[in-house]
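Structures for review follow.
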Structure P
Amino acid sequence: MVAPQTIKTTAPIRNVALAMEAMDMVIHRPPHIPGVAIYSGHAGLGKSTAAAHIAPLYRAAYIEMKSYWSRKSFADHLASEVGVDPRKTMAQTVDAITNALLKSRRPVIVDQFHTWAEKGRVAIEFFRDLVDGSRAPWLLMGEESLPQKIAQHESFHRRVLMWQQAQPCDWKDAVVLRDLYCRDIEVADDLLAATLEKTHGSTGRLTINFERFRNLAGIEGLSVVTLADWGDRSFYDGNPPPRRSAI
């Protein structure tokens, strides 16, 4: 039986490198250049995992935006993340945040930013005030439609220095993920190739299939799982099962 694994590291796949490239761009920009990078892409490509991985590398403040947050909720969470206590009013809290970032020069990573961009002009202008006041490097991450949402707001759109897009896993990424998540069994190349094709390079779906391969290895007593071992079992591709016909 295959024992549960504890994965303590993030795979050095291409999307982690792309996030670091965007962060380096805004950190090392000249002072007169805007300091916002946008990193967008379809769900399941590992953007959030990349964000959580690179945040400590850059000593960045990291916030995962919630769809139900108000401006005050966001300001209070960001204040705690940058090491200041929320103030009595939102304006005072924002001033404390910008002052703290001006002094520390810490970058800020905001994940799920598309949920904020959907809130409209007032929310975006509030965020522009934070960007302008702090002069910090900002990496804003979200779903594929994020650039189009930001483009609707010219004043904020002009603050963007770099547009970066997450990419589906290629073969090299898939091998790295296999080696990370299947340390106690061997997943054969033919099975990996079929999985990569069926998942369309989705990091999340690849890792779910890897766990299913580990379960099969545990049940069947296999040290190596091949495409022949997998047989006619379905791959997890994220699609719901087809609707059953009436009996």
Structure Q
Amino acid sequence: MYHDEIVELSSSDKQYELDLGNVLSRAFEYTKTNLGTLWIMNLVYFFCSMALGITLIGVIALPALSFGYAMVAKKLVDGEQIEVGDIFKGFNHIGPTLKVGLVYFAFYMLIFIPVLLLFLPPALSGDESAIEAMMPLFMIVYMLLTLILSLGTYPLLALFGLAPHFKVFSKLRTLDAFKANFNFGKKRFWMWILIYLVGGIVGGIGTYILLLGLHFMPLVKAIAFFDIMKRQDQGEELLQQLESTL
């Protein structure tokens, strides 16, 4: 069943509350009470992602592996005990996560295709003088793209970072998942940017300390996702329907 009600709710004019302090405090509390399990889970994720990242299988497997953190977060939000093996539960949804991952990949490829079209002909021609002449321009374009992607990361996350959650938990079609995420995200755009910024900083600091914070940002995202679902009209009823299908 496709939950078109959620798409309709997302496109309505109804606003919703998003409490940054509450989301972060719950993420800290879940981390504190499950620190040992989460740390081992982070180690497992880190080494598995490194191994998968150097193979073609990684294109299929990494989105599902990463979504395992959302499944872990769901158990924590529901008051259930978590286990290290829960990080692999994203593979139960490998199809949906792959579809979303391919959309992300296609988006980034669209950004780089013009660059490839610009520099590929000289490179294939074998003309060393032409290649050398293009190198300064290539470096300038590369730095500009890097800057644009860096500055655009948080707005993109605010509008599309929860697409996998809408796809899996809300059972939406892939494009509807992006549409719902966009509609919810634009209503509290700056709050979402703040959530990703603060959560990313905290998680980043923790990650440098023996990978302790690797789980933090995914946990923050999932907590916020379930909060906005519950705060919508019919949200509780919809969530109960969704949970019964998982």
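Every number in this text was worked out from the coordinates using simple rules, so none of it is lab data. Model, not experiment: these values are computed from the prediction. Cβ atoms are built from the backbone, for glycine too; each structure is taken alone.
Tell me which of P, Q gives 1.8 when you compute distance in nm of label points 7 Å out along Cα→Cβ at positions 69 and 229. Let's see the in-between values first.
Working: P: 4.3; Q: 1.8.
Going label by label, the one that fits is Q.
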ask   = Thinking of P, Q, which structure, once distance in nm of label points 7 Å out along Cα→Cβ at positions 85 and 189 is computed, gives back 4.6?
value = Q
request  = Work out the source of 20.0, 67 here, i.e. which of P, Q gives that when Rg and Dmax of the Cα atoms in Å is computed.
outcome  = Q
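Compute FRET efficiency 1/(1 + (r/R0)^6) of positions 45 and 77 (r between Cβ atoms, R0 = 25 Å, to 0.05) for each of P, Q and report the one that scores greatest.
Details: P: 0.50; Q: 0.85.
Between P, Q, the highest calculated value is found for Q.
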Top of P, Q by relative contact order in percent (Cα under 8 Å, 6 or more apart), largest first = Q
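Quick one: mean count of other Cβ atoms within 10 Å over residues 205-212 came out at 14.0 when computed from one of P, Q, so which one is it?
Values: P: 20.8; Q: 14.0.
The value was obtained from structure Q.
Which structure, out of P, Q, was Rg/Rh (Cα atoms, Kirkwood Rh), for residues 37-140 alone derived from, given a value of 1.22?
Working: P: 0.94; Q: 1.22.
Only one of P, Q returns 1.22 for Rg/Rh (Cα atoms, Kirkwood Rh), for residues 37-140 alone, namely Q.
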task = Using the calculated result -14500 for helix-only ellipticity at 222 nm (-39500 (n - 2.57) for each DSSP H run of 4 or more, over all residues; to 500), pick out the matching structure from P, Q.
result = P
